[in-house]
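S.K.: For reference, the structures are reproduced in the following blocks.
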Structure I
Amino acid sequence: MAKLRYERPVIKKLNTNFTNKYGTKTEYSPVTHIEGVAVKDLISKYGSPLFVISETHIRNTYKNALRAFRTRYPKVQFAWSYKTNYINAVCNVFHQEGSWGEVVSGFEYRKALNNGVPPDKIIFNGPDKTDEDLIAAITNGSRIHIDHLDELYRIIELTDELKMRPKVAIRVNMNTGIYPMWDRFGFNYENGQAWEAIIKILASDRMDLVGLHCHIGTFMLSSNAYAVAASKLADLALGIKIKFNKNIQYLDMGGGFASTNTLHGSFLPGKDTSPTFDEYAEAISTAILQSGFPPNELPLLILETGRALIDEAGYLLGSVISNKRLSDGRRATIMDFGVNILFTAFWYSHKISPAQEFSHYTEDSVIYGPLCMNIDVIRESCTLPPMKRGDHVVVHTVGAYNMTQWMQFIAMRPSVVMIDTKGEVHQIRDKETLEYLEQKEMMPQYLKKFTL
């Protein structure tokens, strides 16, 4: 048996608190302000519920992620994942910081173009690219990441019609030791599908193979899985160099980095279980640097990080509608926001803070939304002080996916504001109205009149 290498012990601070008879106390002081702006003032002006985005937090998090990678690898480029949060003001903060755009649909592609992203700085992913989408991406010189053979064959046909050579990459799926394995997207590494696609692209001589792409999962709690993926992408790139004397320009490691949210069922809070940007960067950069590339031929490292860059910058403000006792004796608090606008409540045990002073008494409570559906549960169990009707709360770490996966169901979607780096508040999306929702409806003439 090989002798294990010695590693010095490390003391890591845990963020959990002492328990009482009701469990772990959630808060010791109220969250009355966000970035220096009073919660009550925000709700008074823009209504409740209300999403709040911190521009300062976005920029600081982005700089921290960029530092983590650029101190370990010489050529790094982030591409903002539009599906994570595609409110234009949010996207443009990332673009101002130097991030490209990464899109997965024609709608997102046009959104990135309208935001002013240069077409050659847009990465077009996803399995459902229409002919219109492909023609636009080819004509504009955007990078197209091919997901399946049908898409590959269609691009070959379009190159004949357009007389243009598109820049393409392939998405590769692989076994990284994580279950479940994401293999529904792209071409498999282990069974040779990826090599088959590469050979078809190069043999066609109708497009330029410029990159290799993978996206191994979501909310990945293992940085080592990225090391495995980076090694396999590097192996493909080096194989292309050996067999075809062609350098791959970039390796795109996709997204999937975890935020500090706490997954349902986790014993420890997300701050203690989620890898840091430094841990992800160390795993990925080390794998690529040790894979065998000559120093002057290292590929560009592209990262499509979304959740970990925006989640902590988002807050949801809400108000208490009522309190009641359930049949088993538990306290239930009904809020004016539900899973229709907080979709991630299905995944996370979001931290919820009272926004006004409270007593030291706490009680295990169920936090419900206002929707007429039994699954509208924000937290199954949350240790909070009693709150009365009209009190406010702050839900933390909601910046990712809630403003793209929200639903217009029973209640209309609320306003979104951004607090800039100087503490000024800007409304970046207005709350919906009935007139807005009915703009696309048409009433047949024979249904306009009725008698009850």
Structure II
Amino acid sequence: MHLAFLNPQGNFDPADSYWTAHPDFGGQLVYVKEVALALAEMGHDVDILTRRIIDSDWPEFAAPLDRYPQSDRVRIVRIPCGPDRFLRKEDLWPYLEREWVPNILAFYEQEGRLPDAFTAHYADGGLAAVRLEEKTGVPFTFTAHSLGAQKRDKLMAQGRDPEALEQEFHFSARIAAERLAMSRARRIITSTRQERFEQYAHPFYRGAVDVQDDGRFAVIPPGVNMRIFDVVANNEREAIVRDRIEQALARDLAPERRDLPLVLLSSRLDPKKNHLGVLEAFSRSHRLREKASLAIVVRERDDPLRSLEKLSPNERSILQKIVENAKNAGVFDKITAFSLNNQIELAAGYRYFAARRSVFCLPALYEPFGLAPLEAMACGLPVVVTKNGGPSESLVDEETGERYGVLVDPTDPDDIARGLLEVLNDAARWRDYRDAGLRRVREKYTWPRTADGYLDALESIKPCLRP
């Protein structure tokens, strides 16, 4: 087949530039790229349709066409949409129907053929897919990644002014686009059943889709990049990462603690990731402190516990509380922090910690899917993760009840400590979780499996595909 992914926001290039430099870059782009490459490996031709940017601050995104070195079957097609300069995704709405969609049609008219199907990503891609189907009859699937109603609810719960939120995030345009895409998509693709039955059941989407309609939904989990995240050391950064971590351990920890396993927190510094909940569990539990030290990843920062002034305001606020609480609890010499700056370094770090019989911890208040624990598991590191959200599906087999990691209540520090000790207390139990986690990722959470899911969804709408 010839497939086209609609993804106007962010951008794509062979070097994956700026993926941590702006909120519009990151997880969604990783998802689209990896599914596209996996589909190409299966023999399909894929276009990633995004927005052309001609801006000296973003020089990688000026060429109309680009390709990844891994495959000549995947094209990055940059279509003009609004002014040349970079725009955040919230500012694209006026240009999507007026410019981006007509320019996509002109591109394929010049090529002399249309794709067999579109896959739309995020609300802006969904709106474009609706208009393209109206013009061409080409069917589409819709992958929201996140929905505007939930984001609006969370911001409103923080006491934000509704009018100011509308001005900043354009929620009315986003939610209207989501409703259109839901109502017209031949399949709606979600990462978990929980996403389907909870997020799409929001009152704002009532009438656009019926969450009970199995024929409209396909649950297709994202995958782990096994080229990077694996138990086998596979890059030249292994020794550099090991030395950096060991320098941090020597700098931060009391001498008698430097050989202990570690509880690793590698998510971004954000209140909802709940670093402070783990610190409280660590401070309360004498047994946990006997078994392990606490390690925190802070990207692009050397000695972050003592260089708070170099952090962004949000990072500084959280890490300052961690430092203050740790000192008040008398555990400051039992925590360390260091940088792992990209996926390659993160994977090397996971392998290092696995060799020290450590544990990965993600105690987020809510985690929509939870790819990070699966990446740690792929490197042989057992995980202790929030029970709220996607991990409740990925870490437990629905039919057999087999567990591939430990789920905890993120609001209960004692339960966090209980979960960590379940893994750390017993070497045999640690090995069992390591082996089970590896097996789970390899059997279910790889990008080829995700691509298979997309092909199944497209096969189910085959009568709608263009001949």
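S.K.: A value of 70, 48, 46 was computed for Cα extents along the principal axes in Å; which of I, II is the source structure?
M.R.: II
S.K.: If you don't mind, another one. If you rank structures I, II by relative contact order in percent (Cα under 8 Å, 6 or more apart), which sits at the top with the largest value?
M.R.: The maximum falls on structure I.
S.K.: State the single structure among I, II that was used to calculate distance in nm of label points 7 Å out along Cα→Cβ at positions 35 and 59, giving 0.9. Each step should come with its number before you reach the end.
M.R.: Working: I: 0.9; II: 3.3.
Computing distance in nm of label points 7 Å out along Cα→Cβ at positions 35 and 59 on every structure in I, II gives 0.9 only for I.
S.K.: When Cα Rg over 2.2 N^0.38 Å, for residues 219-402 alone is compared over structures I, II, which one is greatest?
M.R.: I
S.K.: Which structure, out of I, II, was FRET efficiency 1/(1 + (r/R0)^6) of positions 99 and 299 (r between Cβ atoms, R0 = 41 Å, to 0.05) derived from, given a value of 1.00?
M.R.: I
S.K.: Looking at structures I, II, which one was helix-only ellipticity at 222 nm (-39500 (n - 2.57) for each DSSP H run of 4 or more, over all residues; to 500) calculated from, given that it came out as -12500?
M.R.: II
S.K.: Where does the value 0.95 come from, among I, II, when FRET efficiency 1/(1 + (r/R0)^6) of positions 243 and 347 (r between Cβ atoms, R0 = 25 Å, to 0.05) is the thing being computed?
M.R.: Only one of I, II returns 0.95 for FRET efficiency 1/(1 + (r/R0)^6) of positions 243 and 347 (r between Cβ atoms, R0 = 25 Å, to 0.05), namely II.
Throughout, read-outs are computed from the coordinates displayed, never taken from laboratory work. All values reported here derive from a predicted model rather than from experimental measurement. Cβ atoms are built from the backbone, for glycine too; each structure is taken alone.
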